[in-house]
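Each value in this text was obtained by applying a stated rule to the coordinates, not by laboratory testing. Model, not experiment: these values are computed from the prediction. Cβ atoms are built from the backbone, for glycine too; each structure is taken alone.
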Structure I
Amino acid sequence: MAYLLSQKMRGRALFEAFFITPLAVAPIVVGVVWSPSAVWDDINSFGHFVLKLPYIDLLSPFFFVPTMILSEAWEWSPLIMLVALSIIASVPKEVFEAATLHGASSVQVFRKIALPTILRSPVMQFVVVLRFIDAMRAFEIPFAWSSWVGYQQALGSPVDTLSLYLYKLTFVPVYHFPASFIAAIAISLLIVTLLGASTLFRLIHVFGRSA
């Protein structure tokens, strides 16, 4: 999308505003809107009554876990797109014009110039690692979904991330775990996040150099 928006096209400002709209939505609102009883329930009913498709079990882990991941991606992909767009804009236009004059197609220009430039950018590497750290503490969307799947206060529900698990241990009065146990989980999450972020940064750096 960043590469397409970098081209000269009519209505570019409108497209940019449309694609970055998810960034203006609070994560808890994203969780509510993408929940089974909201949009997906209507889509399920439309597919069954209009398209004669079988009902989809919206409370099945095989459905709501990928959908939670998709909703997270829907909210934060515009951020990656804006960063990629700024990186592409920093490349002199003469580079793309020269490639086109030498007979390169749009796909070749994207693969040989735009994509390697994005992957090698330290800014993009930093943003990807930052998104990984933010995803590790995912809370709002799983919290919104916990009431729909019937495990709002139960520990170890299918939508429990470690952040949501810690919240339940700390604020749900029916559980009486010692503070040391809760602190151990929090420290474990911190260690895993730091190790994962460090490993991801090195992998992206190596992959960017080889691109």
Structure II
Amino acid sequence: MHVLITAGPTREHIDDVRFLTNASSGRMGYALAAAAQQRGWQVTLVSGPVSLEPPLGVEMRQVTSAAEMLDVCLDVWPRADGAIAVAAVSDYRPATRHVGKLHRTADPLRLELLPNPDILAELGRRKSQQWTVGFAVESHDLLERARAKIAAKNCDAIIVNHAAAMEATESSIQLLDRSGQVSLEFHGEKTLAAERIIQWIERNLASATAADEHATN
């Protein structure tokens, strides 16, 4: 089983000094990569800028922006059996990146922002017998918003947690399957949550993918 995992934040540069980003620590994505590797899976970890050491035995691909993350994911995707999109990808990027440093003036500074590519939706659009699992970080209406994303992104499962978990070592997760039903709930350390998620994927998605490939061959 070869799984593609995205992790961490992305950075969208305004100039050579400043950028748009978020509070993602990358802990959940790295924990999932370690848990999958320990189950004997081949893991490609595509990570934005974080201060974590990559798990031993994992193929590491480091990126900065959402566009770079998409390019690497599309390169890896044809060889992968599934993907877990954990990265907190910036939704927008500056329309123009200024060369050098923008200096402060007394005038207001207005930024034009363009939408970034939706990496999970793009992987879902291109998948054949592959599976995709996404993460939804929400501040309210968690389950309703997660269910809407399952269809919009062609996911086999969505894991939803609260925005407060982004910098924490613990998380409260709910995993919704393709039908929108909650199939797994867990509160605790992200390392333990990652193990539960990988076990669920192994039982419900990975085994089905292997059976489909065997039938095709």
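Quick check on the output: 1.04 is Cα Rg over 2.2 N^0.38 Å, derived from one of I, II. Which one produced it? Before the final figure, lay out each step's value.
Details: I: 1.28; II: 1.04.
Label of the source structure: II.
When mean count of other Cβ atoms within 10 Å over residues 46-53 is computed for each of I, II, which one produces 17.9? The partial results should precede the final answer.
Details: I: 10.0; II: 17.9.
It traces back to II.
For the read-out helix-only ellipticity at 222 nm (-39500 (n - 2.57) for each DSSP H run of 4 or more, over all residues; to 500), a value of -9000 was computed from one structure; give its label from I, II.
Numbers: I: -20500; II: -9000.
Computed on structure II.
Here mean count of other Cβ atoms within 10 Å over residues 22-29 has been calculated and equals 13.2, so which of I, II was it run on? Present the calculation step by step, with values, prior to reporting the outcome.
Details: I: 13.2; II: 22.9.
That value comes from structure I.
Computing distance in nm of label points 7 Å out along Cα→Cβ at positions 62 and 158 gives 1.0 for which of I, II? Don't skip to the answer; put the middle values down first.
Working: I: 1.0; II: 3.3.
Answer for the origin of the read-out: I.
Taking 4, 18, 27, 23, 18, 8, 2 as the value of P(r) over Cα pairs in 5 Å bins from 0, in percent, for residues 134-197 alone derived from one of the structures shown (I, II), identify that structure.
On the way: I: 4, 18, 27, 23, 18, 8, 2; II: 4, 20, 31, 24, 15, 5.
It must be structure I, since only it matches.
With distance in nm of label points 7 Å out along Cα→Cβ at positions 30 and 102 as the yardstick, tell me which of I, II scores highest.
Working: I: 3.9; II: 3.1.
Going through I, II one by one, distance in nm of label points 7 Å out along Cα→Cβ at positions 30 and 102 is largest in I.
A value of 24 was derived for relative contact order in percent (Cα under 8 Å, 6 or more apart); which structure in I, II was it taken from? Mind dumping the intermediate values first?
Values: I: 24; II: 20.
Clearly, the read-out refers to I.
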